[in-house]
1. Using the calculated result 21, 17, 10 for semi-axes √(5λ) of the Cα gyration tensor in Å, for residues 138-241 alone, pick out the matching structure from 1, 2, 3.
2. To which of 1, 2, 3 does the computed value 68, 61, 55 (Cα extents along the principal axes in Å) belong?
3. Quick one: semi-axes √(5λ) of the Cα gyration tensor in Å, for residues 74-425 alone came out at 41, 22, 21 when computed from one of 1, 2, 3, so which one is it?
4. Assuming -10000 is helix-only ellipticity at 222 nm (-39500 (n - 2.57) for each DSSP H run of 4 or more, over all residues; to 500) as calculated from a single structure, say which of 1, 2, 3 it is.
Structure 1
Amino acid sequence: MIFTRAIRVTTILGLTAFSAVHARAPQGNAAPEGADRYTGWGAYGGGPEQIRYSSLTQINKDNVKQLQVAWTFDSGEAGGLQTNPIVVNGTLFTTTPSHKVVALDAATGVARWTFDSGMPGRGPNRGVTYWADGNDARVFTAQGSYIYSLDPKTGKPDPKFGKDGRIDLREGLDRDAAAQSIALTTPGMIYKDMLIVGGRVGEGWPSSPGDIRAFDVKSGAQRWTFHTIPHPGEAGYETWPGDAWKTAGGANNWAGMAVDVQRGIVYAPTGSAAPDFYGAARLGDNLFANSLLALDADTGRRLWHFQTVRHDIWDRDLPSPPSLVTLTRNGRRVEAVAQVTKNGYVFVFDRGSGEPLYPLEYRAFAASSVDGERTARTQPIPLKPAPFARQQLTETMLTTRTPAANLEARKALASFRNGGPFAPLGVNTQTVVFPGFDGGAEWGGTAFDPATGILYVNANEMAWTGGLAPNDASESSPAAGAPKYRFTGYKKFLDADGYPAIAPPWGTLNAIDLNTGEYAWKIPLGEYPELAAKGLTKTGSENYGGPIVTAGGLVLIGATNFDRKFRAFDKATGALLWETTLPFSGNGTPATYQAGGRQFIVVPAGGGKDTARGADKTPPKSGGVYVAFALPKK
């Protein structure tokens, strides 16, 4: 067992080195805009605040049981969907599994146009970005390493944008462009006349840097860059080896961002530095990896930051955009930013200063025994809200589904290294990672109700294991004289039948009152149909894709892998109000909007994250279907 000791932060600032630079104050003291403005779904996450909230009430908890399918759109492609569609002026814009862009009539689902760059899709593509200024408008989409600017009426590229209607994200990184690998997983954010993006880069060696950049929406010219791996003379440079800025990679924003338009601040969460699991070539805390960054949206200048994991060797990327929320704390209204993590933590900061709104504790964890590795001495742990996922796997948490499965799990656990949330990986052994590599929280993000201050987040409660093994010279990094190791692979802790080797819940939906830091409710999310048929119900399951919340009293979410359900819950109590089965699991986040006088809820139902289990080892099929629900026409 690896024990930890706690270092209490007496002055609850919790800001790591270089994070005390404050943002400029907002102009004036205007109260937050009313919730009634959230009537559309014009951007990924519903809008720049990333709260996934709608003030529409036509569909509500009194009539949600009357929902029926209004239309479907099937791309005819396999591969799954992780998208969050957007709707502008009666047109729904989204992507297919092969990364084509489709524009659909939002009321009927009839296709208006399709854009195909001719490049096959690789990896997830979570949607598109829309910009407009008067009658001038663009749709931005990522295809491989390119971003295209499309006419929203025709889907044709704008020849004035970049070169032949596209820009290449491999260029402008201060490295050989031809040697870079970068793609846009999550759509960029709009601020004024700029498109602000991060990107997905490699997680091994070598890897591209995770620069955050802003591009002119009309010309495609690069307007500013923030180096997440600092260059000489930049804050945080000394938290890396001296030449790391030339060769190190990662520390990238793949999960998306939020924008405070009034303040002119973009909030960008970042992932781990590369390689993920062995950091001898990147000794130090590695700012600004695993950090929530507050950047001046006009210039890219850092205003404040908070690093959630120092010298990450567990792949603890910040997995989703933060939510820009307004809370009541100590009798005053506070504009805040809430960030969830794969560890199952919720960090809440003052939006302008970066000061934590709840106490933090810096705890010391065991050091790595792997040659050349040097783990961080302490890691920040929020004391409130409590984690929304279990933190330490114990024997009492193992499966009791059958006596044989329990015995098998006990034997396996005894063979693992098991030291809690920041136990370093060992060589030629497996270490428990709990919550697993997929969280805790995942890319679907959080929903926030501005009327109540409650944050909704779904979570995985799965144990995984990982380890290291000696690497051969051809795969080694250029860290002179240091022993080299490779990651042995992502392994779920499952029983012989393919079910989780831990006791339920295996997935949850959580409602957290950010005004108090207390839980309003917590319920299992999802089931395994074959287990439910035998009486093992309300187990929860792995879930990917996020919730939305509405003024009609609803939390709506698909996400669950194995039962393929789409559900509506009472947002106040967590009571299940309605559910239906989708053609594939709803691994994208829903969107809701009004068209032709009717409120619609559209769900990306493509699957793609399911796994085989039980006696049937055939992997489940995936697709690319969008299903829209509405109340019956009067």
Structure 2
Amino acid sequence: MNNLPELARLIRYYILIQTNTAQSGHTTSALSAVELMAALYFKYLRFDLDNLKDLNNDRIIFSKGHASPLFYALYAAAGKLAENDLLGYRSINSPLEGHPTKRFEYTEAMTGSLGQGLSIGLGMALGLKMKGFYDPKVYVLLGDGEMAEGQVWEAIEFASYKKLDNLIGIIDLNRLGQSQETMLGYDLEAYEKRISSFGWRTYIIADGHNLEEINSVYERAISESDRGTPAIIIAKTVKGKGVKFWEDQNGWHSKPVPVDKFAEAISGLGPVKKNLRGAINQPDKKRPAIPDSIKVQSAHIHPHESPEATKQAFGETIAALDATNPDLLVLDGDMQNSTRTDLFAGEHPDRFIQCFIAEQNMFCVAWGLSLIGFKPFVSTFACFLSRVHDQMRMADISGANILVNGSYGGASIGKDGESQMGLDDLAMFRTPMDSTVLYPSDAVSTQALVSKMMGAKGIVYIRTTREPTVDLYTADEEFHIGGSKTLRFSASDQATVVAAGITVGEALKAYDELKKEKILTRVIDLYSVKPIDKETLVKAAHDTQAIVTVEDHYIVGGVGDAVLEVLAENPVASVYKMGVTKPPHSGTPEDVMNLEGLTAKYIIEAVRKAVTHKNI
């Protein structure tokens, strides 16, 4: 503790020079948590900075990612960044971005969209225990402003339920949000009462800049971490601490010190020992490092005598996969008897995580688990995945590897009505740069594609449906990510129908009727929506007069637009899109699909019009 005051001054100096050089950055939010983080990093944290994947390491998440100047300053004080590196803050070629990203190697997970960090840390804490590492702690720095986010309270509830006594949250309670005082201001007791009611151990620091008090509380929180409950430290701090003319002042949230006041701010820190460096303690090597053990092996594929829903095939496949993929976990949002993850839970209860109806927390828990080396598979209704769009966005740009099953996709679920119909999920999961989007049409292709997902990286989404479909393929059929299947083909085809999922069967019915009219039609099962089979689509555009896309999804952003994006670079055939264009409502699947014009009857009409139009 002897040099913590000097380290705190050095860290404040590093914060000020970063934001001054960049002329931007959240200076005041970084300054308020200096003592809290200096004590944690240089007295209590156990982390091998040269072996980042060692599961014996403690972990830390800066949920208040806008405090990035503090984050980088800590590693400079630890000797891992030079002062000159800090001067590149927020510049195009520097890894020190405005909010921490994986470009900076010590960033566990990208943060900056507030409210997600505690869930990620929760997932890491759970993952460490599941791997048998009970001693390492996961620390999460939160801002008091983000305590208004509902996801934080989802995480608080779930961490208590899971008895994660290796999780320690730290609230930097500096009273001021971005534009005004937070809801509770400096009411520490209110925070304590609310959080303790969820079963957490709570510790108050009345002066979050008093190192003796900080150390006393850290020692208690850590020493009592065998009680089966997570802990949270609620520390009263001063926004802008260390810069006298800024302290506890509103209106400076995301700004550097004014240029004409910079010298005053620096001198106000007192003597700064620029050559001082702090040491981070090494972890206790109680367990050997575990290499990545994710295996990729396909489940046995078998045909079905009667129609089977792809949601059922999904459940059967992941249950069979676990024996050969020991790091596969399944997370469910209280939907297992519908999405059929109950088949996995029955076979592998130790690998099944019931997250209840809290989808945002569930997704970030999966993200945290992936950072510990697991292969998490998140499963719920496709419509409820719209709740996790921001979490998915952040996980994607953070490079996380998460598998996702969106069940009950489309209007074809029928009687449950529009609120339960996933109609924008393909668009949502197509958006990230490196995502994968799969939409199988039968049980056989579902089994094959779920197996292929195990070896894929990034955000990998599969859409499954409730309504049974007949098997279109035999067990020896090959499927690969980025492929498609041409189910009907001739050298004289006049039009091409591109379908996916449940509409493939309707396209085949349409083919039979159109053939009677001597309108030969190519039918493509576009089971891989992203990456997409460009070669097959371009060939169809050259060979036929028109392309008709048909999908049980909003007409914007799904299969039709994916095809159009390919053909925009190869403008040959005319493209006609069919999809959900009017508000669906409760009815039988057949009635709803007819209402939306997505059955064989309407495909036939669309092909007739497309071919006639080209011949005019």
Structure 3
Amino acid sequence: MNGKETDKIVDFIFSDKSIKWFFLILILGIILRFLTASHIAPLADEMVHGPHAIGFLHSGLYNTIFEAPLWFYLSDIFFKILGITMFSTRFLSFFFGIFTIILVYLIASRIFTKKIALLSSFLLATSYFIVRYTLAEMDLTASFFIISSIYFFIIAVEKGKFPYLSAVCLGLGGLSKTLSLFFVPAFIIAFFVFTNEKREVQVKKAVGFGLIVLLIFSPIIIYNYLWFKDAGLVDTYFAQYFDIGKARDIYAGLSGYNSGVMFSSVYPETMKALKSIFNLDPINLILGIIGFFLLFKLREERKYFILLLAFEISGFLFLTLSSGLATHQTTLIPVLCILAGFALFKLIEQIKWKHALLLVLLIIFLIQLFAVPVFDKSNLYEHLTSKSGISQLRDYANSNMDKNSIVLVDARIYRGRIAWAFNDFHYLESSYFQQIWDINLNLSTPQYPVKVYFVECAKDDCGWGTVTAGNLNDSSEQLVTFFSSASAPEKTILGGGGYEELTGKPAYKIYQATINFNPKIMSVIDSSHDWLYYPVNYKPKSRMIDRFNISGFGSLLNILAWIIMILAIITALLLPIYIAIKLYQAEKK
């Protein structure tokens, strides 16, 4: 390629046809997120949230013990469309992650230029931090709604209008992840920066904004009020910060449920969070900080500086005081990318060599793809190119295993993984096998041959991280000996996807046998399907501890909560379409 051809490419990047490059960036982001969502081995929390999303549409709940409800409703809607696979379990992070790239492009275009918007969207599309956490977590979904709130706030107040949609989006963020409410102070501050109205008017608008957010979030408040009134119980978030009612008894085994605001560990948690962000996204962190300083120097754009800085500080501060989990910090990355794109553009301008742009972007992409995972002690190559064993196990079960059979599953496999992979089977954890077998022998009616699959954890610890020699391991090995002596495995599934799975090494082995069982044993087996306070697939509802009696004024509150919840689901599904329309309109101008 000669110099003239290179000039044409560079000129095309920064031409009026930049939307074409944006779509190429978007496609790159889609590919990276799709590969991650489909392949990467699951983290522990994913196998808590994933099973709890299955069947949530018929759960009768508008909140859960652990997390806000909107993610569960939307996930179950897509389960109905896509089936239950690892990709569909992570679909919301994939889907809303893509639309967050669009939002970053729109916001950066409005604050700066389309040239800078291209760079900002590229930085987000290739961010290792964001790509790595395209998981069955709520944070990227909540991030979409929060960044939407920034976008709609800016376009509303600059037109002299009240940002109703911005408040609604922030409320949807709260319904997706309760921690989203930590960003409310940034928007309150922005009312005093973006408008020149009288202070009383600014205060009224700020209060009105907060009340709308609170109204959208109110189903969670109503749920906790009614449950506390009836049974003296609240969800884990209320328990963490208030430690009220009987929470101490019911959540005693959960780490951090009553830690409250961690003022005593501000400094170490802050350092831990900064280190986490630096390890997972050093490029956007460094360029983003530079971008903040550069934006501060622009007097006419100072209002954006205050909004974005308040957003990052309030989010970082409150998230750090609440939890040190790295996934929560993903919410901060889109804003960093907006500022990082601005800083990168200024850097390229200083170099005064436009051919450097292509080289710089290539270097950034290669660093995100290969260098940053080294700092994280992770293997992105395995995340993207090999499929996790548990994902393959679910796919195999869907395609090859008889749902009228009994699936006996090695208890050395993490219980959440078992509940997720075999939620629609008559599955039985091996630690219950002797008890079920004794019940079967005592049933009086005739027994019939039943196909039984045994799923072995081939490496002796599949997700627990704590299995050692002892009773659990010994009893599992006895079952392995029994089934393997009868026949060879009908399927051996190899590990992949990084983390604790060894790529190419046996992860699970599936055996098949025929054993006589009483037909009534199926209902007994199904009654064992519980996972962290909930029956799998929310059946039967009688076993759900957060079912509470409602009467009087509580009935009206309950109806209000359901109306808001239904409207929230509809709005959340329509919002990406509206974002796409805004992109089309922005490019027509």
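Each reported figure results from applying straightforward, stated rules to the coordinates on display, with no laboratory input. As the structure is a computational prediction, the values presented were derived from the model and not from experiment.
1. Answer for the origin of the read-out: 2.
2. 1
3. Considering all the candidates, the number was obtained from 2.
4. Corresponding structure: 2.
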